[in-house]
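Just so it is clear, none of the values below were taken in a lab; they were calculated from the coordinates. Given the structure is predicted, the values throughout are model-derived calculations rather than measurements. Cβ atoms are built from the backbone, for glycine too; each structure is taken alone.
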Structure P
C-alpha cells in the first residue's frame, strides 16, 4: 500500500483501475445494491488525467454520476475532460485534522451556517468508538474511532436537525442531487438543421 494518494496514482495502471471499478459496480448490483454515485477513496482517481478519464468513462457508460465538485472541475486537466452533461455539484465540505475535538460541534455549526445556495456534500465518517473500530483504525488518530464517533454524535443530534431547519437546508440523496444538477444545465444551442414538426395520435 502506498503512503499517499499521489504515490498510489503514480503507480496505478489505468486499465487495472477501470477493471476494478467495473468489478465493484457489478458485485454491488449482484448483491441488490444500486450505486448512487462513484467516488474514489482519498481522491486517488482525481490525481491525474489518465485516472480521472477512467472514472468519467465508467460513470458515463454505467450511467452513475461521479462525485465531482466545482473545485474538482477547476483543475485544467479535469476541466478538459468534462462534458456538458457530466454532473458537477457546487461544493464539498470536509472537516480537517486541524480541528481539535472540543471544537467539533462549533466547526460543523459554522460550516453549515455558511452554506450557500446550491448542492453541497458534507463528507462524514460515521462509526462507534468501540473495540472493533479502534482495532481497525489503530495508529490513525485522524479519521480514527474517536473521530468517527464525534461525527456520528453530531449528525444524529437534535442540534444538527435544528441547524437544517434554521438555515432552510434540505437533505437530498445523490440520485436527487444528480437530478438537480441536470435540471440546471443550459438548453443545448439551436442549430440550423431542420426537421418537420408533427404529432402522433
Structure Q
C-alpha cells in the first residue's frame, strides 16, 4: 500500500514539474519547495542520527562541536562563534576541490596527452598527433600578447576549431543527459497511467 501511495505522489509531482513547460505556476512552486524540503529534512535527520549514534567516537567530537557552534548564529551576543566553523568549512572545501580539479583536469590531462605517444600502433599514433595538435593549438588561444605572427594566428584558428568541437561535444552530452532524464520521467508517467507500475 505504501508503494502505491509513493508512486502516486511521484507521478503527481512529475506532472506538476512538467507543468512548468507551459507556465510558471504556484503549484509548480509548491512542488519545487516540497522537493527541496524533502532533501533538507532527509539530510537533517541523517545528521542528527549520526550525531546521536556516533558522537562518542573521538573522530566525531570536533565535527560535532563545530556543527553545534553553527547554532550560535541565532544568539546575538555569541554570533561571532559561528565564524569559525564557516571558515573551516570554506577552507577545507576549497582545498579538497582545488586538489581534485588539479588532479583530474590538469595533471591527468597532461599524463593522458603524453601517454598516447608511448604506443606505436599506426592508428593510435595518428590519434596522438591529432590530440597533441588540439592541445597545443588550443593552448595558443590563451596566449595574450600584443602582436601575433601569421603562423601563430593560423595555429590559434585551428585551436579555436578544436575548442568549438570540444565545447559542442560537452553541450551535446549535457543536452542528451537532460533528454534522458525527461524521457525516463515521461515513461514513468505513461507506465503509471497504463497500470504497468502496479
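Listing for the model above:
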item	result
Which of P, Q leads on distance in nm of label points 7 Å out along Cα→Cβ at positions 42 and 58, largest value	Q
Per Rg/Rh (Cα atoms, Kirkwood Rh), the highest-valued of structures P, Q	Q
Computed -25500 for helix-only ellipticity at 222 nm (-39500 (n - 2.57) for each DSSP H run of 4 or more, over all residues; to 500) - originating structure among P, Q	Q
FRET efficiency 1/(1 + (r/R0)^6) of positions 106 and 138 (r between Cβ atoms, R0 = 25 Å, to 0.05) - structure with the largest value, from P, Q	Q
